[in-house]
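S.K.: Take a look at the structures listed below.
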Structure I
Amino acid sequence: MSSTAIESTADTLSRLGINADFASSAPNLHKNLQLLSSGQIELAKMLLEMGQSHLFEHWADPGVDDEEKKGFFDQVDRLNSSYPGGLASYVKSARQLLADSQSGKNPFDGFTPSVPKGEVLTFGDEDFINFEEAGIREAQKAAFVLVAGGLGERLGYNGIKVALPAETASGTCFLQYYIESVLALQEASCRLVQGGCQTRIPFVIMTSDDTHARTVELLESNSYFGMEPAQVKLLKQEKVACLDDNDARLAVEHRNKYRIQTKPHGHGDVHALLFSSGLLKIWHDAGLRWVLFFQDTNGLLFKAIPASLGVSSTRQYHVNSLAVPRRAKEAIGGITKLTHADGRTMVINVEYNQLDPLLRATGQVDGDVNDETGFSPFPGNINQLILELGPYIEELTKTGGAIKEFVNPKYKDASKTSFKSATRLECMMQDYPKTLPPSARVGFTVMDAWLAYAPVKNNPEDASKVPKGNPYHSATSGEMAIYRANSLILRKAGVQVANPVQQVFNGQEVEVWPRITWKPKWGPTFAEIKRKVCGNCIISQSSTMVIKGRNVFLEDLSLDGALLINAVEDAGVKVRGSVQNKGWILENIDYKDASVPEQLRIRGFRINKVEQLEKNYSEPGKFSLEP
């Protein structure tokens with residue numbers, strides 16, 4: 001380098017406050033300063049101050065395109081701007097968490113667990129119905145946030161998870177089901193307002209690099225499933241930098257030394273995205289009161305939302321975690337109150353593998369055990385949250401949306417000095433309450449799992465290895481759970497629904513109930529369903545019933561076969577009498593059979609539509625279906 005160039009570099013370093021120690025720590029960078037803008041040089045200074053000079057070791061290699069180096073800083077800029085507090089904050093947190101991990105520090109040291117206060121609901125009783133009505137009234141003051149950052153590869157499905165059919169009788173995909181459920185709540189809530197209303201419930205989807213474009217395509221190609229496009233906002237989650245060692249040195253990609261390895265940070269990012277987007281303030285100014293968070297493959301969730309929202313409103317919870325009964329030591333986190341020796345308290349999810357030892361370590365010698373109900377007193381967390389908007393904004397204003405993080409490095413050996421592969425910090429949506437003050441009103445709402453929780457997260461091979469009696473959490477069990485829930489709801493409404501039979505699909509033994517499904521607007525609440533069923537209705541086990549229409553009434557119906565009703569909004573249809581045909585039959589298929597579509601392979605069955613009665617009502621009016 002010429003003396004003039006050396007002086008120029010020295011001047012640049014001096015102007016940026018980079019001293020001689022930094023200059024000697026990354027000489028390859030300094031030879032390339034003339035390539036960089038002032039903003040990029042500031043980023044370089046930040047990396048050097050963070051002890052990341054190794055990132056520039058290859059900057060003197062011959063034959064490297066200068067655009068690669070500029071691209072490196074573009075990535076650094078994204079990583080820095082998308083993380084609350086920037087990369088410096090990320091590395092600082094990482095060093096502390098990695099030190100705690102290496103030393104084996106217990107994150108719950110000093111805390112004593114106890115059962116928090118919450119509401120336990122029984123489906124269909126007077127309290128449940130009252131909470132549902134209260135929740136419907138509040139729905140027009142709510143915004144819904146779908147945390148949908150993942151692909152379906154883990155399920156054996158190559159598309160985005162929200163495009164997967166929740167059930168195959170109607171073919172409704174998860175995203176369609178969620179949007180139509182929000183629209184059903186919107187319509188039902190507005191009907192309770194004297195003179196009607198023009199509310200459009202906001203719907204937010206958190207996407208990722210992997211899912212964003214495909215989510216947009218799914219929405220646009222289906223006309224947003226009936227929702228106004230302006231109601232829908234997509235917020236794309238960025239990844240975070242990977243870490244190579246306990247000193248939190250940022251990891252570079254193996255094939256490209258000018259790219260930092262990145263991985264997803266976790267669904268806890270949804271809070272920072274909402275805060276930085278400005279949506280929370282817009283909603284607050286518009287008079288909204290609630291934000292509801294849910295994840296991407298639970299086909300039962302909206303059956304539980306009206307009553308849960310009613311609980312939040314009635315009990316004035318700042319945070320309400322939806323939960324299900326859990327058996328002791330079951331592989332699902334428990335909602336727990338933690339009280340520290342210094343007086344601090346919080347109500348949070350404690351993972352199942354941490355709850356039992358925590359109880360034992362604090363004097364409860366039996367650990368996590370079932371009580372007289374047959375379940376653990378610590379309800380099972382299902383990662384669905386209802387937050388009151390005002391206190392939520394106050395808290396995020398303090399934190400910028402940053403959620404308490406954790407790190408889970410895979411060490412090469414017991415010395416814990418090196419990793420098998422690069423790690424990263426992670427955060428979870430449900431850890432939001434960790435930073436709340438003791439005055440925050442944090443509770444839970446427990447409902448039966450058959451009504452509220454049937455996630456699809458395991459592929460057929462993994463699901464078939466689940467011990468008998470434990471939930472499979474597969475596409476097979478998820479679909480059957482929808483039919484079971486609908487059958488039990490109709491039973492509670494007075495319909496004689498036949499008992500299920502046991503069948504095995506993809507190595508999973510499941511209960512097969514009548515294949516009953518309906519559009520959300522037909523029955524957004526149990527009271528609405530009861531109103532649409534009367535007389536002596538009977539449905540056989542081999543039957544299928546698909547209702548697409550709001551004003552369809554079942555009166556003295558006897559169904560043994562397949563019945564499909566499609567009715568426009570203003571068509572009122574009374575279904576009476578006996579419907580009997582050969583119906584639809586479930587046929588086993590092998591999930592390894594490549595000739596079968598993926599969405600069917602992962603279920604282990606397909607529907608053979610042998611015979612059905614299908615009636616379409618495309619005009620307004622009152623109609624009677626009497627076969």
Structure II
Amino acid sequence: MANLVQQDYVNSLLEELQVLDIKFLYGCSKPTIVVLYQDNKDARHVKTYEVALKDKDFAEGPWSQNNLDNGADLLIPVPPPLCGVLIIGEETIVYCSANTFKAIPIRPSITKAYGRVDADGSRYLLGDHAGLLHLLVITHEKEKVTGLKIELLGETSIASTISYLDNAFVYIGSSYGDSQLIKLNVQPDAKGSYVEVLERYVNLGPIVDFCVVDLERQGQGQVVTCSGAYKDGSLRIVRNGIGINEQASVELQGIKGMWSLRSSTDDPFDTFLVVSFISETRILAMNLEDELEETEIEGFCSQAQTLFCHDAVFNQLVQVTSSSVRLVSSTSRELRNEWKAPAGYSVNVATANATQVLLATGGGHLVYLEIGDGTLTEVKHAQLEYEISCLDINPIGENPNYSQIAAVGMWTDITVRIFSLPDLNLITKEHLGGEIIPRSVLLCAFEGVCYFHSVASFDGSSFDKIEERARDYNANWMSAVEILDDDIYLGAESNFNLVTVRKNSEGATDEERGRLEHQGKCHRQEGEFVNRFRHGSLVMRLPDSDVGQIPTVIFGTVNGVIGVIASLPQEQYVFLEKLQSNIRKVIKGVGGLNHEQWRSFNNEKKTVDAKNFLDGDLIESFLDLSRSRMDEISKTMNVSVEELCKRVEELTRLH
């Protein structure tokens with residue numbers, strides 16, 4: 001016979017509106033909570049409440065503490081015999097109880113990661129934003145707290161969670177770098193550290209940016225990621241194997257930019273990887289053994305941050321730094337020409353293509369250069385009334401190496417402007433409004449119409465009409481976008497949804513032709529926030545195979561996941577959609593979770609069924625089913641098990 005336990009609860013409102021943390025306290029005669037909150041003057045305080053079970057309400061607690069560290073955001077209840085609570089702030093740690101208040105200054109800021117070391121609650125491990133591990137000790141005599149002290153133990157990954165396992169073994173879980181299993185030693189090592197790293201657990205997240213390159217020159221793409229954050233930032237190379245295996249890792253902290261370059265104009269593959277830091281530039285290149293190693297491009301300035309670089313005509317490379325534009329031979333690697341910024345000015349924004357360079361210096365100066373065989377020629381200079389935030393001269397005409405227009409974003413008046421090249425005459429401009437995409441700008445063309453930001457079009461008319469040319473009337477807060485073809489765009493938004501929209505090219509009116517119609521939508525309830533899409537593939541793509549004809553887009557997420565989205569032919573989509581529907585009938589979700597609801601598009605405004613997206617993981621799970629379940633699905637679809645397995649295995653070859 002089952003034991004039935006009656007659950008009771010208290011549903012009551014707190015006076016505090018901005019609650020930052022709330023915890024139950026140990027050792028109180030009545031159930032007591034401690035609340036960390038912020039008032040309307042941004043001051044932070046803690047207050048206690050007793051839970052009156054009989055009245056099902058909150059009553060004033062035994063103590064409170066006002067005017068804490070303005071960075072206080074974490075409460076750690078202290079167990080018996082000491083009881084009370086630790087309040088973790090940006091500059092101080094405070095111990096509070098009904099009759100004791102003790103504080104200790106700290107630097108740098110402690111993160112929310114902590115772990116209790118012993119049962120009496122007198123020692124805690126704390127991680128900070130610099131990846132340093134500290135031991136916080138509550139000193140006491142006869143169960144009375146006398147003070148706090150903090151000791152530096154050593155360096156770990158930047159901790160998101162800390163779990164003290166036992167016998168000095170600690171697990172450091174990190175969202176910014178690799179997680180670690182460490183041991184705390186009694187005696188320090190030669191560097192004064194008590195921390196010994198026993199194992200590392202690879203974490204690609206957050207993937208801030210990535211590019212797809214064929215490093216082995218065999219037709220198989222590999223992903224080079226900017227992974228991690230802060231001191232745990234790194235450059236990583238991953239490729240498709242059994243799952244995705246890390247092939248190489250270069251510990252490079254503080255990456256500010258990354259570009260791939262070719263060793264000659266006609267080379268089909270990229271050779272150099274330029275990595276920019278705040279005060280230097282480093283070059284990685286493929287050696288004769290097809291390994292990535294550090295090298296030098298003698299004509300590049302290695303003692304400065306690279307703002308932009310690009311392949312140029314005549315087997316040349318362009319590097320832009322704050323002080324100059326350098327034109328370098330990609331074969332001899334020697335400097336061929338250099339344009340220097342005027343005295344008293346520095347380059348702060350730059351862009352280039354194979355024959356042109358556009359850059360901005362302080363004071364709203366816009367400079368246009370053209371690239372020749374060993375020459376850099378300043379063609380035009382213009383001064384704008386506001387500072388320039390972003391530039392783009394991506395070629396959009398028939399000539400893939402030359403652009404006739406330039407897009408320029410402005411800081412102060414919040415505009416995007418289109419200029420003609422080479423004369424830098426203003427064609428038109430559009431005010432974006434006080435709340436706004438301009439940190440970057442992109443020019444691209446479809447069917448003779450120029451697009452910037454992938455959504456607004458330009459055909460020589462005013463921008464008042466341009467905004468009507470390609471507008472999404474069901475706008476979402478996007479985190480990444482990519483162009484699939486001339487008419488269809490893919491996006492990921494902040495509520496973990498994926499969407500595709502189509503430009504209505506056949507509408508009767510200008511407004512109808514410019515309307516972006518939603519074609520597909522689904523929800524990624526894994527909680528993966530997509531940072532970037534890139535065209536490419538992680539598998540060997542043979543052009544004469546069916547799989548080789550299917551275009552794919554790779555995405556990277558904050559949590560380090562790399563995924564693939566494939567644009568399937570209509571016949572294959574219809575077949576797999578039917579298979580997915582039948583798989584749903586035989587595979588039940590954990591806890592009875594409905595797969596259709598799980599994949600439904602969901603945001604603050606609405607929840608609707610997924611459309612025109614298939615769950616590849618679910619479909620591929622067919623190969624793991626028992627023979628009896630395969631037969632059940634086979635009969636329903638009137639397709640042999642062997643044919644079903646063949647079609648699903650074809651799908652797996654996409655990634």
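S.K.: I have 3.3 for distance in nm of label points 7 Å out along Cα→Cβ at positions 153 and 593, calculated from one of the structures I, II. Which structure is it?
M.R.: Numbers: I: 2.7; II: 3.3.
Structure of origin is II.
S.K.: Something else now. With helix-only ellipticity at 222 nm (-39500 (n - 2.57) for each DSSP H run of 4 or more, over all residues; to 500) coming out at -2500, pick the structure among I, II it was computed from.
M.R.: Numbers: I: -9500; II: -2500.
Structure of origin is II.
S.K.: Which structure, out of I, II, was semi-axes √(5λ) of the Cα gyration tensor in Å calculated from, if the result is 50, 27, 25?
M.R.: On the way: I: 50, 27, 25; II: 48, 36, 28.
Going through each structure in turn, the value belongs to I.
S.K.: Name the one structure among I, II that volume of the Cα convex hull per residue in Å³, for residues 329-552 alone of 215 was derived from. Display every interim value, and only then the final one.
M.R.: Values: I: 215; II: 186.
Matching structure: I.
S.K.: So if we calculate Cα Rg over 2.2 N^0.38 Å, for residues 201-320 alone for every structure here (I, II), which label has the highest result?
M.R.: On the way: I: 1.36; II: 1.05.
Between I, II, the highest calculated value is found for I.
Where a number appears in this text, it was derived from the coordinates with a stated rule and is not lab data. Quantities reported herein were computed from a predicted structural model and do not represent experimental measurements. Cβ atoms are built from the backbone, for glycine too; each structure is taken alone.
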